[in-house]
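Listed next: structures, encoded as structure tokens.
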Structure P
Amino acid sequence: MLKNNKVLNFKLNVKRIISKILRSFHKYFCTNILFLTYVITSILISFLLRYFTVGVSEVKALICDAAIVILLGSFGYLIKPKHQFKYFFALSIFYTFLCIINHIYYTFYMSFVSVSLLSTLSMLGDVADSVTNKLEAIYFIYLLAPFIMLIVHHFLKKKNYYYEAGRREKGKRRFVFTLITCFTVIVFILSTLSSSEASRLVKQWMRDYNVSRFGLYMYTFNDLVQSLEPSMSTLFGYDKAAKVFRDFYNENEVVKESNAYTNIFEGKNVIFIHAESIQNFLIDLDVNGIEITPNLNRLSKEGLYFSSFYPQISVGTSSDTEFTLSTGLLPSSTGTAFVSFSNRKYESLQNMFNSKGYYTFSMHANAATFWNRKAMYKTLGYQDFFAKDSFKVPSEEDPEYIGLGLSDKSFFNQAMPILSDIKNNKAPFMGTVITLSNHSPFNSIDKYGDLDFSITFMKDTGEFDEYGNPIQEEVTVPYLENTQMGNYLKSAHYADEALGEFFNLVHENGIDENTVFIIYGDHESKIGKKNLNLLYNYDPLTDQVKSSEDPTYVSIDSYKYELLKNTPLIIWTSDKKLQKEVTDVMGMWDVLPTVANMFNLDYNYALGHDIFSNNEKIVVFPNGNILTNKVFYSSLNDSYILLKDEPIDGDYISRIKEYADKRLEVSKSIIVHDMIKNEEDNLERMKENEKGN
């Protein structure tokens, strides 16, 4: 009997506990409908952003998003219930804006917005066509959050919810409880991070990774902290950065190795041609019998052609390419060096040529303030910058206005008198010529020429003539017509045609005499896998992309997509004595050491290597990806593929990851903490003190 009573009492206690929990939950729910709506909708739109961009969503990301949303939302409890809607609605609008702008930015730049890039928003006017051309209805699905909030708010007002909540809610107690809960969750999450995860979160190298693993809101909060670092660098982190800098250069002193290309161009002029959005797959590409880049094809066979050359860009795209080529450093992981760190001291190609008595200049028919070039060019050492105000730029309706402004053909024609004057009066010279026409969204199709990428062929009708022969009819299918890939190929064909005219002009004006031309694609076209699939896997018989089961199908997986981002690099001279294809992998950071070896220039801080040296060929990307002749390592998935049919030892990946991490850290220390200037000043002070003693 006693045993039965104990069992009965236990059951009653369990029921009371469950009943109490349900009553507490009901009470909490009834007085927190608005707060819960805010939390659920805010987490939902962040989930949707990850789904539509990086395509993956981890539970940890949901938890991190919830923690940040609840953390900020907890302060709403300090406001009287009748006024809470304004606070929660404002947060909802903020999250919605954050999702929309990041989705658009990801489509355009394949990355996520950095707080430090807010100062570059003025540039959107210059690329408005590129942005609006890519606008899709899906970007505005995030308006669901504030829309649902409005509906719920209207419903709650009708139900007199705010009056009842005001009577029963104990705001300060809930604020403290919610705040403690959030901090507990955040501390738990941070304590469970592996050293690799923690490193990626703090360093912001892999933005895709951070958003997919930690959610948009945690990424944004961390990015805000990182973006404040430049202004606080004198207070925090300098000593650690200085140690990283000193240790690295003590262990990796630059030693110039002689090889077959050492000093071969000493004293010669040099013109760098910055070819906008030209990718390497265009070289020797033939579509319907049309050679897309005949001039680049010719130049690649007449000069040194580096067919596995990769830009190393972050969110600064073209400006990142200019920065890395000029300094041999990696781009900034917070903002861009051109915008956020233009007041630092860098060792640059421009200053190296200046020290040799060269005249240095750059030419670009865009606004001098775009990417803050006007300021940064002075830092790099350019003596003159011929920007938009140096050229006659027509209105948008004019045939000579293509892409973002002045057409390449008109630009090259107008540049010729300036180049002739430089050649006659200011040699030796080092210059950069930046093209503009081949810029996304590649929609000036009526100005690119008469290329037609549709396919016409004979197709069986399924019927037979009186002799039993199949009857055929002529069929035309669009293939690349009216597609972004087709427009890009037409744009690239136009840019190549303009380049061919430029080389004719420099020859006619004698500018190619004693001059080396270095042509490079600044970054990929950012046209996505879908368009590459169409290019490589189109089946005219079905007017569709082939099935992956088709034996001729070319798989454009995530690895292949990254590997196709390479651009051409060609070093050409009119005597055509250097005719060779270099297949070793090469990064933009290798240009400075390679050029320095050829022109007998001295350098101390470049992170890349002369491509003709005996160093292992390795390209480190700002997002943590790594490419060697043997493997491509993906930081996002922490996985790799072999590029050659030869095994690697078990420590190979660990070694190249350590190699990459060190150089990313060193580059950051130079950029953020102005390490070259500060350390050189320290050495100077030490020398002065020694003299004084």
Structure Q
Amino acid sequence: MKSKLVAALALVLTVVAAPSVSAVTTIVGVFSSMSTTLDHKLFVLTPPPSNSPGAWSFTIADSTIATVSGNVATLIGVGATQVTATQAASGVYTQSVRSTQLYVGQGVTTLGAFPAQSVQYGSKTFTIIPPTSNSSGTWSYISSDPTIATVTGNVATFVDAGSVTLSAVQAASTNWSGATASMKLTIVAPIQTIGTFGNLSLTRDSVSSVGLMAPTSTSTGGWTFTSSNPAVASMSGNLLTPTGLGTAVITARQAPTAVYGSIKTSMTVTITAAIPTIGTFADREISMPTSTPFTGTIAAPTSSSNGAWTFTSSDPTIASIVGSTITYLKPGKVTISANQAAAGNYGAYGPIHMILTIKGTPVLSALPDLQKVVGDSDFSLPIPTSLSTGAITYVSSDPAVITITGNIVKVVGAGSAVVTVSQAPIDSWSGASTSFKVNILGTTPTLGTFAPMSISVGETKEIVPPTSNSSGKWTFTSPLNSVANISGTKITGVGPGTVLITALQSPAGAYGLSNTVTMAVTVKAKAIVGKFTNLKLVFGGLAPSIVPPASTSKGSWSYISSNASVINFLGANIQLLGVGTATITATQAATDTYPANSQTFTIEVTAAKIIKGITATVVLGTKAITIKVVNGKATATIDGKVAKIGKNVVKVGQHYVVVKSGTKVLYKKVVVVH
């Protein structure tokens, strides 16, 4: 019973117990890195966003950079360290931890006052005390004018009286940036009394240099001189050298002494110009080619100065000038004046003058070409119109066509002549000329045949013109110089082919221009031919046929002997007729492709040797070789085969015959059998 009660109580307790609550995950946003500089000293750390209300706490990894109390970091040094933010669990939210970087940069150095000071020149030095600073960086010092004071370490040493700016520069340290402060230091000295330093005026090139006198002074310091414009006057020691035109300020400076500081005074030197050397400005005459104005350039006289020139005209209606460009307007005379501006070492120059004469060029009116016939009466030529009154003359280019006396023309023969009409120059007008043509017609000559011709490449031949009853000069023309080229009356083959050349006979006497006739010229390439070999033969022996050399032409060969009593030919076969030498002319006939060609060689025929005792002879017949032996016995071969002493039937052509008596050769020849 007691156990059941306990079990029932346990059941009741189980049923009435409070329900359990599950933990919630805290959601934390981005924990961004943070930056600051050391001079801020304190920095508030900002946690990342979170959905939990739990409190945040912070830790910093590197205490040499920063320490933290609550959410405020105390900045210690420059660098980067990790910051860890921890959010405590709260209610149903779990604890969370995030980390980021804290970057601490150099602090900005803050300097105290650096006041201006005044010291006596006689104290010679001044110890610089830098301004206060929140940085421990090292100090260095700079003088704005080392001619007044120089600085070594923190000590300024006086060079001269005056004012100088001293800059104190604090170097950057690990934790602090660099900084600079400036102060004005005034160095006071008594002022010496100096005398006058008067102005000076010189002419350029009048002196090479001038020695300057220093002003008097109560100080004993040395003097130096400088020029504000070395292009006008340069200084070397106390010597002043003129170098150009103009003015320059010469400054005299007295160096400081133990008592006095430096002092300056100045004067002005003026360098005036030299007179340039000018060349001639010669009178000039120019022709106007037409009545239309035209321009030119005025050539300035030569000058030792390079100053700019200006020009003026005494009559702008005849010639006007802008700069150095002159416009010629009409015939006449004007005076041109030239002035040169100052430049460099030279002053202005001018005016100088020259006389300009402008001659007009008359325009003769055009005269028409004339046409007459052989036998016409004399006729007069027209006179052209002109603005000039100069005399008119006429000249014929070909007195064989027309002659001219005054302005009267006499017809002489057929042809064409150019008449040149000239007008003589007078006063303000130049000469002028024009021309026209006079054609005199004659009878058309009667021409014969203009026969075709053949020529080889590289060969030159005289052109044979057609027959004509006129004595006029012939003109030949080739339309294709790559095939045949004509020079005068000669034609030269240039390349293989056919060209149709034209011939035209000029007028002569009573005959006019001929009709144009044409002729076909065939140009053939030269055949490439080998050389014939000179021959030596024995009279009474075998006479071989001539074997011509190789040739690119297929033309047949023929042969002519210069000595028919020694050599004659039957086709290509040699006939030995006597003892002696003959020059053989071998000619290869022309073909459609190649022209004929020829060359020479020699054949020498010597007497046969007389052999005492046994002899052998060979007689050639139709398809037969007969071998005869006298005064003994012998053996024979034909083409290396044993032959009979007597008649041997053979084929037409060349055969090699050898006759021996024992080892003695009686006959050895190549013969040709027909």
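Tabulated values for the structure
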read-out: Highest-scoring label, criterion being percent of Cα pairs over 37 Å apart, among P, Q; value: Q
read-out: If mean count of other Cβ atoms within 10 Å over residues 405-412 is computed and equals 23.8, the structure in P, Q; value: P
read-out: Ranking P, Q by relative contact order in percent (Cα under 8 Å, 6 or more apart), the structure that comes out highest; value: P
read-out: Comparison of P, Q - label where distance in nm of label points 7 Å out along Cα→Cβ at positions 189 and 493 is highest; value: Q
read-out: Structure responsible for -16000, with helix-only ellipticity at 222 nm (-39500 (n - 2.57) for each DSSP H run of 4 or more, over all residues; to 500) calculated and labels P, Q on offer; value: P
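Read-outs: derived from the displayed coordinates by stated rules, not from any lab. Model, not experiment: these values are computed from the prediction. Cβ atoms are built from the backbone, for glycine too; each structure is taken alone.
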